[in-house]
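Peer 1: Following this line, the structures themselves.
Nothing in this text is a laboratory measurement; each read-out follows from the coordinates by a stated rule. What you see is a predicted model, and the numbers here were worked out from it, not measured in a lab. Cβ atoms are built from the backbone, for glycine too; each structure is taken alone.
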Structure P
């Protein structure tokens, strides 16, 4: 067992390790090295796992140099490192668990040990980093295709799923991980880190716990978990940040901020004393206070602020919302609705477009706030929303911390009445915004120009229907907007709506279906997020459920091929002919059978589909 690091060694190691791993090891999993075997590339692409290295890199970039080393020097950590088993690190929101986990990952990677990790992330707009399926997919990608581990089992799983043409169930991925680890030599230790387990969806957490317990039954497995909650197993090493007396990392963080900011000169001891006394081991709380204090212009103002510091993160966030200028309230609310409920991270260009959409006049303003990146903090405090930069140097707008999301969603409306976000209303707002945006861009000369000139086009095309689908009862206003989009006859708009069809023939079929007023076929062809829209077309527009046309012949065959059981049932209940002939696969049953969708096959057979039809 290696001994603890001296403080000077730790500080030196921090710089070399962090730069080394960010530049060399932590390349996003999707950007595979050119020398990797083609089959491994195909397998990784097929699994389609969320990329945890983005979280690792973000944490490395945010950490204050010299923090976290007390953990890796701790006796409990050293014992876990050598003996294996479970290490559970518990701490309240904002206590620095992610930074500590990242430091531990860095340290073990620096010693050349096989280290695999996953960051649960409630700010992930795709939600894949909040689900058990995302975890097992990520671990399978990392472990199953690692150069030091046997690839036989993951290759067999790939083969069993028609060389990657069908998705593997999460249970099968878990078994593959276990079988791969069983083949490791007894002397080879495997380290697995799971950060922020409390950010995993509640109904997924039992599966994660079972996975951890099952993996611990294998030889030489070391699992490190961080969470707000206490450990679910009594055995192993448990550490609670809430019960520790020291503030080593917070002190380092405060001193770094004090020495790098001229406005704090002469007040260092006062600021340090007040923040240390009231921090309650929450480095996030300290960071918010420092951000707030450095906005003040005089020493007297800073001293007064130190005597009335908000006591909790919730108080900080509430104050930030109440401080929004009355002329920015609508913009701030619109921005928060998008950030909280969009299906993809928002770029700064997206946000500029979002704030240009005028719902009342149902148009998009010609003027754009091009300097928004420099002025966003004037609209809403950086304790709520921040701008980050990814590995491609693209600026993204996101919530400053998971605790901000929790505060905005779970608090009662009376807390900060002028900024209250309700999920259903947010989805209605985003859906309306997307549709208005799409109807506005018909003025362009080509699809390519639409995407170049209007940066929100891609998002609006892909997700407008999914936001509509989130609303159970559509009011008259949103219903009219949806119908106007589906009935609007414009060739450019038709091509834009079908932009996400990669295959040329499929795209042509989609464009033709929209152009020929067969909106029901188009909705069925999209496959996801259009259940409400199909119901609207059947009820409001009295669409012909058996209309012929398109690559798949009719709406039922298109929906059966796409695999949307809900839409298939809607069409069948509306009187769709389950034995209608035509299209690419002859009939709906053949299309469902080709895609191996047992649920839809059963539904069609029960509805009278002829199993002997050719």
Structure Q
């Protein structure tokens, strides 16, 4: 600041979020100017309104004892401005604080205030503003200094300066983090703690802060006096930002709406694509309007564009205070519904090809999936979101969360639609699949039979959804050792799928794969191998070599080859499945662990005991962590590991 202001007639602007410390920096700068050059005049001008600006200029005139300053016919702005232009009057610095409202300086009044900012070689002006547009118009783009968020060590240093009690450094860092490293919020919190000590400490403050949103809002609304700030300005972070929100609402209502909408996202990684979907619902000019709205919010430092131009971020505290503002104006429910509407439309099914988008959107649905809406339309949107997110979790092997989401979707649909509505039956079907993966075979069978019976009745025997239920029921029957009924069901599903969907449709190939499994478990290895090769060849062609379903076929073929003593090809297939699953699904995915298990079992059969032991150790530990110690697969794996250790001992 000193370097920039050393130039003749210099103007600079400190721009940043309200409460980030712009005024405090300006105060420090003003003190340093007086210390370095005691003969320099330093003038502080509160510039939030035209009235405050006039009041400040009147105070300057009084301080300078300018003639005619109390004459009602004298223009006080011109009087002070002319004095400042005279170089013989000596050096001066002017701090123009809270210059946020473009209308204050550039309104169409007869005399615009900006015309009374003197250009003088012996004076410089420092502007503090939340509004990038105002700052640029007052000082020029090249003279703007953006004030960033404090770093952890800076925030902790501020805490050390403010707190009058003993505290632990880790507690202080935790407090700084939950307050988003925001100087005003930290000052506010430390004043509250100091005032209530010794009953209040950092841990008790944090407990209160985290207890509920209502308590959090109450703490953030506490106005802690700070003699260095404008006495008319609130020291509450909530009130400070609400002033900004209201100003945006007046200047550009659509930007205030966008801010309201964005307050429901996770603060990090907000995808612009979802914002575009929201904007496009409001007419042909939605995308252009979005760009202007984002420019406004970025100009107020409420939203930040990341290095990835399609991703935005916000301060979590800004989002929370936005929602406090919405609550105070009775607009909270409206924007919560709008967010649910857009995100439920945008979150795709959890199929493999959508994983990237699901992963990107997942952090943003965490809060909204926890609370069930009230009206019918919103409940159905919520159920659809739970269904898609639950399917994604099933595909990723996160079975407990998948079960919870599918149960909630099923409960909602049963109450709002009916027990036999197709959407309800989709939830029944999905829940059955997740239950099977967790080894809950009896309940999975019940759910599958319910879905099948209702789908046959409502949709017909050859509807693709009905055939999916036939195939799913066959699978759970197989896992319970009911092989004959399982084979019968699988053949029915396959025959009908080939007829209705075609030989290479993914659902048909799933039926081929499932039939191969039940054939293998009955010792019909040649036909099982034939079916697995058919499924693998077609899946590689239709889905690609790295698709999870293709890798299932690779793994299944490896196992049936192993059962026939074709160890060399079985090992090649198992290694391919394992390597690709680790790459695509991750090391701890249940399917990846299945490949580790299969390879360990193969090595055991080949008496390659040390290699088998290493793999068994990994997979047993993984299964306990992912599936639980009581899961049938975990128990079988542990039993095989024990058998290996006995063989090694002998």
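Peer 1: One of P, Q was used to compute helix-only ellipticity at 222 nm (-39500 (n - 2.57) for each DSSP H run of 4 or more, over all residues; to 500), and the result was -21000. Which label is that?
Peer 2: It traces back to Q.
Peer 1: Comparing distance in nm of label points 7 Å out along Cα→Cβ at positions 50 and 538 across structures P, Q, which is largest?
Peer 2: That would be structure Q.
Peer 1: Cα extents along the principal axes in Å computed as 110, 58, 47: which structure among P, Q?
Peer 2: The structure behind it is Q.
Peer 1: Next question, about the same structure. Which structure, out of P, Q, was distance in nm of label points 7 Å out along Cα→Cβ at positions 186 and 266 calculated from, if the result is 7.0? Show your work: numbers first, answer last.
Peer 2: Details: P: 7.0; Q: 2.6.
Value 7.0 for distance in nm of label points 7 Å out along Cα→Cβ at positions 186 and 266 corresponds to P out of P, Q.
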